[in-house]
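Please treat every number below as a calculation from the coordinates, not as lab data. Everything numeric here is computed off the predicted structure, so don't read it as measured data. Cβ atoms are built from the backbone, for glycine too; each structure is taken alone.
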Structure P
Amino acid sequence: MIKTADVVIIGGGISGCAIAYNLLKKGVKDVVVIEKAYLASGATGRCGAGIRQQWGTEMNCRISKLSSDFFENANEELDYDGDIEFKQGGYLIVSSTEKEHEQFKKNVTLQNSLGIQSKLLNLDEAREIVPFLNTEGLISATFHQKDGHLNPFHTTQAFANAAKRLGAHIYTYTEVMDIIVEGGRIVGVKTNKGDISTNIVVNAAGGYSQLIGNMVGLELPVFSERHQILVTEPVEPVLGPMVMSFSLNLYCQQVPHGSIIMGRGDEGEPRDLRITSGWHFLEEMTKTITKVLPPLKDVRLLRQWAGLYNMTPDRQPIYGPVDEVEGFYLAIGYSGHGFMFGPATGLLMAESILGEETTLPIDMLHLNRFKKGELIFEPSVV
């Protein structure tokens, strides 16, 4: 392990690896990524891996569009010898209440103004895209063809490989034990395999970001919440887009090898670090999804798993430095959407750390917004 670094990034998911890649690409020399297990072992590797540009706030639309544009050319940009498996089958998002239908109208207007070519559909048009969709109780839908799905392990590895070629030091199975702060500024990181002197630490620890914040004396306004996913046996291609509903609380998509992945939120989920699986989720998920997509009742389930959503009060991420500790940066609080924001996170955080003008204005995503009461709530989340 090296003894001195320009930047130490805590967390080896897509955010940490993308930040490292972008810093090195901009000329930073000694960049370290520390991951307590294997790369993408946390929220990145446990997510549903959906990629969408259909959001209800301008910032999330712009972040996701920037990321999606990158994903389209990521194999070439990152010179990856594998394939990140970006499948742009679209997202079909359905409404089941008049309030949601009216929100969809606003969402599509916003998205179109930002260059996202989403469409508001009636139910007949929705069934042209997903013929076995049960439209009983539904009102409308939106669709964007460029939304889709990709492989989180290959994508993270692609960023990591590219970062290593530029000189990154990536230490897996290495745990951060403490962060050393003197006189209000970062001076080093203690790990179970040695210490590193540095003046810049990036907290990209996902569900564990609160613990990292505590190491520098911060109580971050985030909490980690268990979210669960089911996956079926592989079947012949039957579902082109992701089918999602905010009001019905579901998402479902067929991945390239044929399995169907589905998930939902639950306010009763534990708000701690457990990633166990539960029967309640299994029961509620199957009940909900077979009502909307009836043929799935005949598909056999293979397994379920869980990961952590690192939640903020307004369901938007926290980016940038903190005022309380010089040299401490945050890339946390994605509220379940960190994977799809990965490329933008990497670029925006590198620009912020280097004091450059950021490609997108991210001042409104600073930690201080919670103290000032300047929250911007994202309405389009499961």
Structure Q
Amino acid sequence: MISCRLIISLSGLLLLAGCASQQGSQPPALSPDQAQARILRLLPSQVADRQGWARDIQVAFSAQGLAPSPSNLCAVLAVAEQESSFQVDPVVPGLGRIAREEIDRRAAKVHVPALLVSAALQVHASDGQSYSQRLAKARTEKELSAIFDDFIGRVPMGQTLFGGFNPVHTGGPMQVSIAFAEKHAGDYPYPVQGSIRHEVFSRRGGMYFGIAHLLGYPVSYPQPLYRFADFNAGWYASRNAAFQSAVSRVSGIKLALDGDLIRYDSILPGSTELAVRTLGKQMGLRNPSIREQLEKGDSPEFENTDLYRQVFALADRAAGKSVPREQLPGIELKSPKITRQLTTAWFAKRVDERYQRCMARNPGTQP
């Protein structure tokens, strides 16, 4: 009979062998040069200054502690290609007209008279042109943002009256939100030249913050398509849209699947919160608890709440099967730069097509 001691020893050896096998299956970390070589291999052939793009992307991955896997890199390259065709500061047709209309819209929203805006824009800049003339000639968002920054610093009470009117709120090769960049600038690895807004319009800054927005949060999505939708609609929008769909299925209340679980513009409950409240008795949850848990909708912790688990349990039971935990949000894209009807789903699918082409440029490599 084999002794217990021998069995324990053999078990320990098998466990160690299993651990060693698992450790050995992990790919070794890439050096900066190796990571840049991989990026160069994945970049579309027509991209100019390929070495510069590879360097800036590799630095962003390293600074953020992200693995430069083909899947992660292709996700980033696909978004950059979709948003700008790898142009650091892409030309926007009709930008001057779009900018003036956006300034007027923002002024009207806060009840600043149109005559005051027009008079301020007639002030002459240091080059002898009026700001109205300079705006009309603007071709890129970087140029437009610089004109406006100069404008609010030069006209009387410019910052007080017009500080919130800058019509440019995204920029760079990944068209990342400037507000997002300013909020996540704590570990930015470069010296800031002027402001974070200015950095967004550089290749290094635009890629750093765009990569943070795309990959800088944990998800359990089965494919990157849903990250692409989140990039457009906001973190966890695809997960939250699936939750809204589950709520709608169980409650019978039709909801907009936009990923917004609560209203941020009012203390009053929104449509999703009101629909969830109709299920409160079934779940043993009171309204304050429902609100508290819905407020976790912009974080991974939402998936660990009683509300999330119980809603999906009810939806699974009603459907007779497990319903999806992710869904492309049903959002129509609206922007002064958009001249046709587009949706978040359209954006995500277009980026995913580019992602698949990128992955095909690196055959035989694990994601």
Structure R
Amino acid sequence: MTNPALRFLLRVFPIASALLVAACATAPPAPVRPPADTRSEIVRRMPAKVADRERWAADIETAFAAQRIEPNSENICAVLAVTEQESGYVANPAVANLPKIARGEIDRRAAALHVPRFLVDAALALRSPDGRSYADRLQSVRTERDLSDIYEDMIGSVPLGKRLFADYNPVQTGGPMQVGIPFAESNASHYPYRVESSIRDEVFTRRGGLYFGIAHLLGYQTPYTRKVHRFADYNAGWYASRNAAFQSAVSVATGVSLALDGDLLDPGAPLDAPGQTERAVRRLADALRMDDRAIRAALQRGNRLDFGDTDLYARVYALAEARAGKPLPRAVIPGIKLESPKITRDLTTAWFATRVDERYRHCLQR
């Protein structure tokens, strides 16, 4: 006959276990950091020279909260480092020689379309919606927002403007973090502020530029162990550092020299006309046990985190490391030269990422 004490334990233990599991499932979430504490740390970690520190801190904290990004010291300093590098904490920074740059862009487009110079001059002499001629406005333009407004007016009201720009505003970045306007426009569904005019205009404000800049910098998961690779991605595109390392592994496995730019596919390339990286990967098709379509399907996931979970990724690294006789890096700063009318020096993604990483480390020490 069963011992009474044992019978009691057998009856009670399942009940106690169920109660314990229920208690764990309904336990309150970990305490959320008070917004005031986050703002206080942001203010403390900014360089001493920054004006309107409390307003900058408020907009950064709001962006973190709206996007459910952890407001820890590393994330705070990452945002501050990019902001300092890109604008020096100016919501709508001035650009040197912008009138010359703007007129050069117009002339370049006109030449490409075989539009005579006198027609361009005549169009710029027309009165714009603010009462000044377009030529006068171009002469006094100082910021990307000013220039964007001119282009928008030209596209909307000058026949030649629509022909020159084809509804495409050449100003594609802006704000204190110099975030891409197309990125902002495609990631505005949870924007926490009322949009007065357009998302394009919001990017040129402190609150909008920070919100979308933070989304681009921190709004995606990465496999990286060092922030410098996230900074490189901010300049070169999501997962560019992971993809550049993959390109390096492909080079090792095939002996083919590749540009480590993070672009795994040529946009729009048909299956029978692959780009450089895809062509090199196909040389490994037999060893990879994958055909052209399977390789293309895997490479199309290059802008997602789970590309690192594909058979292609694992097998390429296995082949490359067997040939190299050592482990290979999973993140490499892309070798990209920065091209822009605003840039007057030979700058690269490596230069950008290194500079931001230095500012990031100084911020953590403050």
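Can you spot which of P, Q, R the value 17.5 was calculated from, given it is mean count of other Cβ atoms within 10 Å over residues 68-75? Of the options listed, only P reproduces it. Suppose you compute semi-axes √(5λ) of the Cα gyration tensor in Å for every structure in P, Q, R: which one lands on 43, 32, 18? Value 43, 32, 18 for semi-axes √(5λ) of the Cα gyration tensor in Å corresponds to Q out of P, Q, R.
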